[in-house]
Structures are given as C-alpha cells and as structure tokens.
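None of the figures in this text is laboratory data; all of them are computed from the coordinates on show. The shown structure was predicted, so the numbers you read here are calculated from the model rather than taken from an experiment. Cβ atoms are built from the backbone, for glycine too; each structure is taken alone.
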Structure P
Amino acid sequence: MLPREDKREHGMIRDIRDTPNALNAVIENIDEISEIADSAPRFRKIFFIGCGSSYYAAVFGSWPLTGNDRVLAYALPSSELIFHFVNAVDSDSLIVGVSRSGRTAETVTALKLCRGRGAYTVGLTIEGGSEVASLVDDLMVLNIGGERSIIMTKSFTAFSLATAIFSSVVNEKTSGRKQVLIDEAEAMPSLAKNILGEEDKIAATAKRLIDKNIERFVFLGSGPTYPIALEGALKVKETSYAATEGLHLLEFRHGPMATVDERLTLMISCFLGENSVYLKNFVSEFAGKGSDIILISDSEDFDGSTLKLPSEYSGECKALLSIIPMQILAYYYAVGNGRDPDKPRNLPRYVQRF
C-alpha cells in the first residue's frame, strides 16, 4: 500500500506517486503518437532535442532507433544543435523537441532555426498553450497535470515513454521488426504501482546512506539504462547538491574507479540479458571495496537487491521503470539532509534565456 499523502509532504514525492497516472496519459495518446510517427519514415534524419531532464528523455526515446539503417537518429541537447549541428538539418530532417514548459529558451530557439531550414518539427510538452505550440508542425500534449515541484519526475517518465513509443513506431514501419515496447506500455502503469509499493524500503535505504555519511554517488547504466542513470544522477544533484555523476557501466572501471571508497554509493540499473555475467563480475569486483552498492536488476544472481524487476519485459521497459526508485531515493536523501527538493537553489522552473 502506498503511503498516505500528507499536506506536510513535498510536492516532489507526490509527483512521483502520480507516475502511474502519467503513464496512463501516454497510453491514451498512443494513437496520436503513432499518427505523427507515421510521417517520420519519409525523413532520413530524426533529431531528438531537449534540455536537462528533457534531453535525457530524448536520449532514452531515441534508443529504439539504434541500428536502424533507414533512419539516422540523433539525440542532442538543444544548445548543441544550435551551436554545432544546425548545418546538418535540412528538409530531409524531422525534429522532436521535448520541453515540459514548452518555453525552454534553447529548445524554442532550436525549433525556430530548424523550421527555418525546412525541417519538419514536432513538439512534446505538457503545456498546450506554450510557445513551442506555435513553432511546430505537430504538437503532442501529454495530459499528465502540472508538477508541484520544480524537479521533473513524472513528466520525465512520461516524455521518455512517449518518445520511445514514437521511435518504436518508426522503427517498426521502416525495419518491419516488431517493437514489443508498444504492447508493453499497457502494463507499465501497473508495474509502476508495484515499484511505488517499495517506497518505505527505498526511504530506509536513503536513511542508511545518510547515517553512513555517504556524500558521493555514481549512477551506472548500459544501453537504454544509460540515459536513466544520467537522469538518476541529476535527481540527486538537483535536490541534495551532492557530488554525483552518471556513467556507462563498464566505463567506470576505466579511470573513475580510482574514486571508490566507503563514502561512495554506486547505484546500478542494468538489464543485460545474456550478457548479465558482466554485471555479476562488476558487482563482485566492487563488493569488497567498501562502497555501498544499490542494484536494480532482473537477475536471480543477486541477493539483497534494492529492487528486482520482472524479467519477462524488454530492457527498454525495465530501464524506464528503474527511474522511479532513483527518484524516490533522491527525494528521501534530500529531505533527510534538510533540503527542500521542490525548490532547489539557483533553479527556475524553466530557463527563459541563454
């Protein structure tokens, strides 16, 4: 049973608990997403852009097009497209701009530039009357309700699923290969509820980290869990100001492992399937080095994992769901350290100029 809402609670945790409803809103929009995606195969290049959490959602959303030989997919921060990649944009390009507010300065500017170069533009937001709405050829508005916190939580998860479904439809049409994530989406709200049922356990983990004076975090992922690791690291950094980074799983061994000590937590979200032996080897290597390891896995090889996800779902599905415990951990770690996760210092709800 989920903890009862308390008026004294911060908006961030209430937003996280609303994730199943946000995912349902995406499912209700699948026909619209598919209709917009139907036009995508006529374009050779698709650019997914955004800033901050929206950029990481764009990276996750581009994942189903990895390896597609008919469509080139790029995921870029909006500013990087403006400064370095705009010359690659032409009438053979489709741009998917992700922005919670629909007003993020870099994303608005990038969409204007791309449209001026003849590209077809698509906006993804939760604000239908925003500036992005007037700049795009197609607009997807996810009716997930507003977020109480400045921090993106349920909107990140919804944007990630929506863009991944978009890419899955494009991939299915261009490659002829069945994309299971489209069908799995129906189960995701229920799976999210199951994970939210572990809130007390995750809160206790956060308290343990605080009691141990943990002050550094590294979030690790591979494939579709890599952008999730980046987003998980961002949640801790935004809410607690702790030294945090996100890395590819095995890249941690190539340099960053020098930082390992008893004040470091490794948060690992990884679903490698037949390659899971590498995850097992990695965990074994670091288990005796004093670090605190928190594992999200579908493998039976690990005891005491913070969370085990059902193995029958795709890596993309499990990767996206694994952001929920990361968000919960970030929330309780921040509150336990006396931070206000709804109003992080120096952060506006969206960046108005650059």
Structure Q
Amino acid sequence: MASKVIDLRSDTVTLPTEAMRRAMYEAELGDDNVGEDPTANKLQEMAAERMGKEAALLVTSGTQGNLVGILSHTQHGDEVIVGDEAHCYLYEQAGGAFIGGLQMRPVPNHRGHLDPKEVEAVIRDPDNIHFPRTSLLCLENTHNRGSGAVLSVQETKDLADVAHRRGLAVHLDGARIFNAAVALGVPPKQLTADVDSVTFCLSKGLSCPVGSLICGSVEYIARARRMRKLLGSGMRQAGIIAACGVVALNEMVDRLAEDHANAKVLANGLANIPAIVTDPGIVDTNIVFFDVPDVPPAEFLKGCLEHGLRFQNTAGRRYRMVTHYGIERADIDAALSIVSRVLAPVQAPRA
C-alpha cells in the first residue's frame, strides 16, 4: 500500500489543528455537569449566537444531539415526521423508538428536499383516538444522502410554517449547517430562524476531535440538559472538548468553501472517467456520490487503497467521497489519477 493515504471516507477523519491542541492544553476548566465549566459555557454562548437561539448545550456527538433534541420535543408514543433518507431515520439505531417510544413517519425525500404538501398530508388528526400524536418534524441541512444538498432559507421556512400551523415543533439536523451557510452565502442563523431547535457538529468539517451542539430556547435547552443526563452524558471538565469548538467557530468556518471547490473538481473529474456514473451538477457542498457498475466493490476498493486512496462503498456499487480539512487540491488530482488507473481495464465507454 502507498505510504500516504488520501482518506475521503468522511469529514469525520479530520484531525484537530495546532491551535485547537494549544487551546485544549490551556483551557480553563470546571464542572460542566453543574454548569461551571467556563470554556463550555463560552462555546455554548457562541453556538447559540451563531444559530440565532437563546441557549445551547454541548453533547458528545451528532447522533446524541439528534436524540436529545428529538426527545426534548416529544412524549412517549408520539409520532415524528422524517424524510425517508434522513440520517436520524436510517443511521442512528432507531434511538427515538428504542429510548423515546417514538414512531417515525417517513415521507418521500427528493434529494434532500421535502414537499410541504407531502409533509402536511401525513400529520395526524389530533382528535382521532386511533392515531398517535404527531408532535415533531425533523429536517436535515445539508442532506447527507442527498450529496450534501442544501436547504434554502425559503424551503426551511415553508416546511416550518406547515409544521407550526398544525402544532408541530421543528428540529433541524444541521450536522453540516455551516457548509450550507457557506454554500448559500448567508449567516447560519438565517437557515435556523424558523426551526425550534438545531444540532450541529464540531467533529466533521470544523475539524474538532469530538462534540456537537444543540441550540434552542432557554426552556428547551433546560429539558435537553435533563435528557443528556438521562443518557449518561453529563460531562465534568468538558472545556477540554469545548476549547476546540471555540477555535473551530472562530477559524474553521470560512475555509469550508475550499472543501466545496475541491468537491466540484472531484465530481467533474469522476464524471469524465468513462467507467463511472455520476452527476456533478448535484454537488452543492463537500459530498460526492458515484457508481461504478462494471467492477466488483471489493476489487475496486482494494485497487484504490493499494495506490493510496480510501473512500466508502455505501451500497451495491455506489460510493461516496467527502472533501475536508487536510485535503488539498493536489490530493484531489492524485485521487482522480488513482481512480482512473484502477479503472483503466474498463475505461471504454459503455454503449
């Protein structure tokens, strides 16, 4: 295998910057479980301000953030509307059902987008005793399985208006909300203005080693803090984690545009390889999906790894590459060269 590996599996493989490592060492600490860690408190204040909310809470992961976020809006036996390709529906071990006794009601996902009419059509009649209570709509921005698709300010508002008019709260899985904001050229608080709560990750494109934030009203975050404790995640000297988050919010957001540019170059390059099927026109941010119909996945992945390139096989002969901090334009060029070399035996265009 090549001595250097270009790792495009996910933006979770990022490593903390030197500034983050120094901040961890120098962080002022206290007991966050009772709200006395000054660095965690500073990060939570910064997060709330960035999202345009009253308060925020540091949690260990995006999955935990979504679970705490959802549980804090619902009661046992409620129904939650989600897109049928939502991360919280497909990839979070049915935590809402297992822990919260919640029923997930999927609606069609249109490459990351939901139709307000389709959402409204599945909201239950609250007066019919045969039905569970529909209490929450979950959105996702950017959308993982939608090739990092972005929800606009207006799309979010249209969906939230339907939910609020029918008495539902709205939770936004904003794991990559800063990618969406950079792609659209708007402050993130514009993308969260119409939702009741939002979770975003520090450990993806922002390059922190761990951590996510939940943001919402003061009352809502008080409930979320209780839910975090219930899940065994009340933390002590959480400033060690939070210190990286402070650096990330100050220094790592604007550079996401570089990841998006690299993803466009990657997508266009992949589209020019005859053995690959992909649509570079749908790449909004830093996630690229593609298919290699004529090569077995194990053979393709092994060949690329031997030349120093690692990425994900998501299903069948479909693959995902994600650009991130630590990946330069030269790495993209090298990745394309490796893929082309590995697929050389099947490069002839298909009829």
Structure R
Amino acid sequence: MKPHRGQLGPAALVGALALTLAACGTDAPAAGPDAEAGRAGETALSGALVGAGASSQESAMQAWIAGFQAAHPDVTVAYDPVGSGGGRTQFVEGGTDFGGTDAALDEEEWAAAEARCAPGIPLEVPLYVSPIAVAFNLPGIDSLTMSPETIAGIFGGRITAWDAPEIAEANPGVDLPALPITPVHRSDESGTTENFTEYLAAAAGDAWPHEPSGTWPLAGGQSAQGTSGVVQTVQAAEGAITYADASKVGGLGTVAVLVGGAAVPYSPEAAAAVVDASPLAEGRGEGSLVRDLERDTTASGAYPIVLVSYTLACTAYEDPATAALVREFLTYAASEEGQRAAADAAGSAPISDGMRADVMALVERIS
C-alpha cells in the first residue's frame, strides 16, 4: 500500500528506551505459545490488553487471541473491529495498547503516535496479508472475469447492468442476467477502501479518475458499515457487488482479475506474491515496515487487489506489564504458529521468513 496520504521524514528517537524489567526476562521472546509459559527466571504473564482497528483482520485476531490466551490463561486480550480509521485514532490518542490498520499512518497521525510512544518510537508491522475479493450475488454464477477498467466502471457507476458488453465479452458462455448492478461500498473510513481505490487508481487508468482514499470518493450509492456490513448487504440483494477481505465473503461469487492478459482468481499465494515483490515505502520512520505495493503488476499469477494490515504498537510503554504483554502477543502473532492460526481462520497469506525477521527486530525492542 502506497503511503499516499503523506510521506514522512525520519522519526527521531526521543531519549533512550526504557530498560526491560527483570520480570520480563532478558532472553529473546518465545517463538509462540508452545514455548515455556515463562522464560528462565521470568514471571508468568498476566493482565489485560486492549486493541482496536481494521475489521479485515478480525478473524485472524480472534485466532491469535485464542492461541495466546490458551498459553497464558491469566491474560485477556480484547480487540474491537471498529475499522482502520478508528483503530489509528484510538491508538495515537492512547485509548488502546495496540491498533490494527490497513492504511499507513499519515504524517499528522505519525507525529501524534511519536508523542504517544515517547521515549520510544511507533511501530507499523505487517502481520496480516490478505486478498481483497470483489464479491457479487448472482445465483448460479460463482466466478466472473473482469478487467481493472470494468471493475472501475461498475464501482464508478458507468456500467450498470450485469449483461453489459464489457462483462459479457470477458465471460463467453456465461448466461448473464439483464439485472441492474448495485455496487456497495464502505460507509466508514476504511483501509480496505483505501487499498481498493489504490488498485483502481493504479491499474484502471482513466476509467478511475479519483485519488486513492480511505473514504469512498463518490457521493451517493449503497453503503454499509464494516466488512461484515457490506458482505451482509450483498448477500441480501441479488445483483449487488462489493469489495471485502476475502476471508469474509463466504458463498458469494467472486471476480478473477485480468493481470497481464490472464485471469487471476484471489488466493493467499497470489496475494503474497505481490507483497513479497514490493519494496518498503520510502521516507517513513524507522519503526515502519509499510510496503509500496505494485498494484499495476503484470506478473503471472499475481493478484494485485491485496491488503497488508499493520499492527500499531510502541517500543516503550509507561507500564512494564503492558509492554511485556504487547511484546509477547505480537511475537506470537508473527510466529509460524500464529501465522498458521490466522491462515486457518481467515485464509490469509502467512508472512515470509524475511518479513518475520524484520518484524521481530522491531518487536524485540518493546520494553
């Protein structure tokens, strides 16, 4: 995801990081909840963590919470899927211990996060990678092929019927109904919306004359709150179409996107191919691992409508118990076991070993 909402200058460290308390141990963090409940000489974890943010990663977060609490029964973790915008706001204002967002912090938010995290620095670490499905409700049709321009035309309101030539030509042999198309977008500020409009802006050319945005750029139209809201709206309305985290679309039909002339259906593997090939975004703080995704890729088998959901945290917390809990929870989420749990629950793409190493280099600094 390109941090189009504002490039950032290097973040300055304010003071030295707080020393990790002896109660938190000095060894490297455990690789996951199958590790000993406490490292040598370490007190067992207890307490509560509060997080909020992207609804896209709700299923993965539930899996992480279940696995972590199973290993640490004296810990409770709560996550409110209020959406990326709400998650960023609550985190930078100090209302949560960690946050989830499908869109990078902008310049103003990063400055607020630096103030909140002092004397440490803010972290933006990728823990959830998932395709965004373009999902529709047409009984008897499970899949359709569409170009980026056709998707843009549908959501831009120029293609209004399911038997339109742009759809029919890409789907020979499919009996398309003469039914109106009802596009459904997110009503709340959403990282999923930002990632979807980034794709349209990069891949659809003049067919999408709008800047990427976390809020839907067109007035009017059908909308709903959150990932579950748009999916439920489409499930209830024949002819409706939306964009949503692929883990939530259930039995709806989905679009295979034309990439380099070939139709590519969504899959975790196809989404991961885009992320791993994308460089880090330039000009961000040292605690940021935001990727500059190549939305207009023509690489074979790559699915470019993808989101990377970032976890927001600080390297320093006023309460050492909170610091220990955040560090160990993120360690589990990033571990191979945690990533498998998310993949099983949400169909997400596990982060690569290289990305895990980069994440843990930052997470281990939490104190």
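Values computed for the structure shown
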| quantity | calculated |
| --- | --- |
| Which of P, Q, R yields 60 [volume of the Cα convex hull per residue in Å³, for residues 133-172 alone, calculated] | Q |
| For FRET efficiency 1/(1 + (r/R0)^6) of positions 189 and 325 (r between Cβ atoms, R0 = 25 Å, to 0.05) computed as 0.60, the structure of P, Q, R it came from | Q |
| Ranking P, Q, R by distance in nm of label points 7 Å out along Cα→Cβ at positions 53 and 181, the structure that comes out highest | R |
| Distance in nm of label points 7 Å out along Cα→Cβ at positions 125 and 157 - highest-scoring structure of P, Q, R | R |
